[in-house]
Structure I
Amino acid sequence: MNPAAIAGAVAIGLSLGLTGAGGSILTLPVLVYLAGVPPAEAVGLSLFIVGLAAAAGAIQRFRAGDFHVHAALMFGAAGALGAALGARFTAMVPEAVLMAAFAALMIIVALRMLRSTSGEAEPAPDCQPRRCLLAGAGTGLLTGFIGVGGGFLLMPALMRFARLPIRVATGTSLAVIAVNALAGWLSHLPGSAARPSLMALFAGLAVLGTLVGKALANRLPAQRLRQGFGAMVLVTGGLVLWRSLAG
């Protein structure tokens, strides 16, 4: 595997560890453009890599106390069902359309991250079953369809619908990402296991990046991290959109 792909695998984990989101939205373009994996096959691989890295990060956050069990169960259960359903629609969409839609989503999310503000008071956690189950199912559906862990949606959803403080939302998001992604990966079998060595190498590097990212997150301002990552996602989304339209 080329050095750029290796660096991309580590970046996937770093972004998950730093923000509780974002690694998933980088995995598909890294696999397609840096590792040379066809988009339809990359969706399943992406889900496995992100799921394993997020699980490692969730365990680390749980030990640190940055975790809300009730919200994780609500979002995880509904998200797993949504991911299994979303995976059934992936093969129905042409690859160029899939990548273009993915890029457009990246750009929208990046703009929202860049516009986010700090200084707001953090509310007390309050995960009402109806709103948390519906929000979890929606993010899971997207996870299975496009092959993203959904953290870039889970983080704001957990803060808005479960009223979680940002640090608790980060740890909870990683747990839900792991459940959603691995459920979606199982739905893509056996095609998603066609490259076991590549899958194992990417997953190992992403797990390493996640653990390092958590350590760095304790020393860096969360708001600047989100805005810096938003800028990176915006540039990546623009490149993916350009390549999908040009190809």
Structure II
Amino acid sequence: MSRCLLFICAIAVLLTSCSTTTTTTASVDQSPTLRIGVAPDYPPVIYKQDGKLRGIEADLAAYAGAKLACPIQFVEMPFEELVPCLERGDIDVIMSGLSNTDARREVVRFTVPYLHIGQMALVRSADAARITEAGALATSSGRAGCLSGTTGEMYVKENMPKAECVAFADAPAAIAALRARQIDMLIDDGPYVLYAVKQYPELQALPWQLTDESLAWAVSKQERGDFLYEKLNRVLLHARQNGDLRNTINAYRDIQVRAR
């Protein structure tokens, strides 16, 4: 599927079908439609509001479509389907808060980074005082929730050997489980953890960034991805140099972010 807490967040199974929602930008030529894979359950990165896709990724996707002068089409699916769909050629690019990891680089090609985040731990406020340092997570024997197929799940499995890893299909289900005391904490991307704190006052983010991750767009490693890879890198570098990237991220400054 990685902030007062003043953390740097600059801006996380082969299946056979993908559902589609379409949005377009103004096209100035006859370029093919850019099919963008998203899992829109991750505010403020990518989410749906009033039936429309919103968030940092949605805004950057529209920006890329405008710069490339081609219409864009958002293809919605669960997070764990994104990479398989890209490999099959069902989508052209993943723009959905995807962390650039060693394992994923084996199967996809990442653009230059455009967001910088870290994993954080979300707990019930009543339990926060029991964990006084980040190192205590390594010896925790509780139930640690995470999202299936994410770097949060990787963190729990690699750094919390005594904890029971409980994976969920989506973030709302994980939050519901935490509030219902079915899990003891949730390890997830910092932007989402801090968003959840704003939505649920009974929850609290522990004041540590657990990982240091770069987010990037992903395209196919096959030859068909070569041209798009070069074009998207140019778009991102241009956006970084002229301040458009920072401005897009800062539109969501209610959750503190800083462009890398």
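Each reported figure results from applying straightforward, stated rules to the coordinates on display, with no laboratory input. Keep in mind that what you see is a predicted model, and the values were worked out from it rather than measured. Cβ atoms are built from the backbone, for glycine too; each structure is taken alone.
Of note:
- For 25.4 (mean count of other Cβ atoms within 10 Å over residues 152-159, calculated) the corresponding structure among I, II: I
- Each of I, II could give mean projected area of the Cα convex hull in nm², but the derived value 11.6 comes from I.
- Structure from which -8500 was derived, helix-only ellipticity at 222 nm (-39500 (n - 2.57) for each DSSP H run of 4 or more, over all residues; to 500), options I, II: II
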